[in-house]
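Every read-out reported here was derived from the displayed coordinates using simple, explicitly stated rules and does not represent laboratory data. Since the structure is predicted, the reported quantities are computational estimates derived from the model, not experimental observations. Cβ atoms are built from the backbone, for glycine too; each structure is taken alone.
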Structure I
Amino acid sequence: MNTATKIICLIFLYVSASFAGAASSKIGILVFDGFLTSDVTAPIEVFGAAIKKSGFSSYKVVVVSATKNKTVLSEEGLRLIADKTIYDDLKLAVLLVPSAYNMDGFLSDRNLIEFIKKQGESASWMASNCSGAFLLGKAGILDEKKATTWAGGEKGLAKSYPKINVQYDQNVVIDDKVITSNGGPVSYQAAFELLARLSSKKFAKEISESIQFNRLERAFKP
């Protein structure tokens, strides 16, 4: 093999590796029957807008069902068809966990908890909205970390998982590559906080302006 051929091969390997890395940069958003709609749709809108930009195009949003059934129904009646399930071979760069009014069945689902644990071992970021923090707590992701949950649910989170340093009266809490939020409309704020850390504050602001979220922020300023 001559020098020119070797160089071409090396370039090919480099490009192939680059594409492989890009393909693995998946932002997984967990869904299950009864999920609270905005916990899921807010990050889908934010990251869906971001991946259309060249600076963030290496990422892909993947909706992941917590059961083998890919069709799920939100608490408010929104029907979604997930891209994958927790039983598929997935390695996510980010996993975001939403909430439901009744989390008991999900907290006792061993397969779901094991999936969250496994992703937590390799993901760059883990996140939850609202009572999704209880699932991260069950999986041990929040041990010795600051975290929050739905406004009013902080005492319950602290009682259930004493190793968590529960924060009160805070919309979004960030600690060591884990983001937790109150959920609901705050899910947008949490999504932008995460986007800023995956890219930059400037880029997150650009996306905020592109979906006109910044206008909503201005509307509530005194």
Structure II
Amino acid sequence: MKADPRLYVALDVPDIGQARAMVKALGDVVVSYKVGLQLLPVGGTEFARELKRAGKNVFLDYKLHDIGATVEKATRSITAVDADLLTVHATPEVMAAAVRGRGNSSLKIMAVTVLTSLDDGALADMGYFMTVEELVMHRVKQAVAAGVDGVISSPLEAKKIRAIVPRDFLLVTPGVRLPGGDKGDQKRIATPRNALTNGASHIVVGRPITQADDPRKAALEILASIGG
């Protein structure tokens, strides 16, 4: 089965050796990978360069969140990696700064709306007076105004987001599981097919593949479920 670039496999593993082993195990079945905070302090950025040299698509899930000047400079530095996607938190100052820092590079800035591990109760505990859906849609509108390239949201909000954003706006959804799969710490999930049908441009799958007894077989099951 041909690899589908819409499927990003999350390399949320402890070290670069395990990440390389996972990429080798998946072989030509997967062409897109997410490198996040777990790998960042142990060589994740250089590993991202390695993946790019191997012809892979790379999503840097660094979730930048700081004062505007710092985010702008960090984003400018990250453009040297030649990654495809970079996440920042969806606050107006942060998003605008990342867009400035990206400049004329091909790096796509993705704004994180509300983490898929959060639900309405968790937001209330944090002091928000909106539901998850209300906060997601509020931040999506701000993301479009800020000029970012897309957002990260759960599959459950994908359909409503797609209805209000430009046609080429990217929508990446983590929290994707096959029917009957373990939810783990995710609270707002959907199947791969439903996520894409609802408007996602890309999906992120981690543990259902990386913690499977046979990761390649698990990836093939995901691809089959989305018609890859």
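Just a few scattered comments:
- Computing Kirkwood radius over Cα pairs in Å across structures I, II gives 17.7 for structure II.
- Identity of the structure behind 13.5 (criterion: mean count of other Cβ atoms within 10 Å over residues 76-83, calculated), options I, II: I
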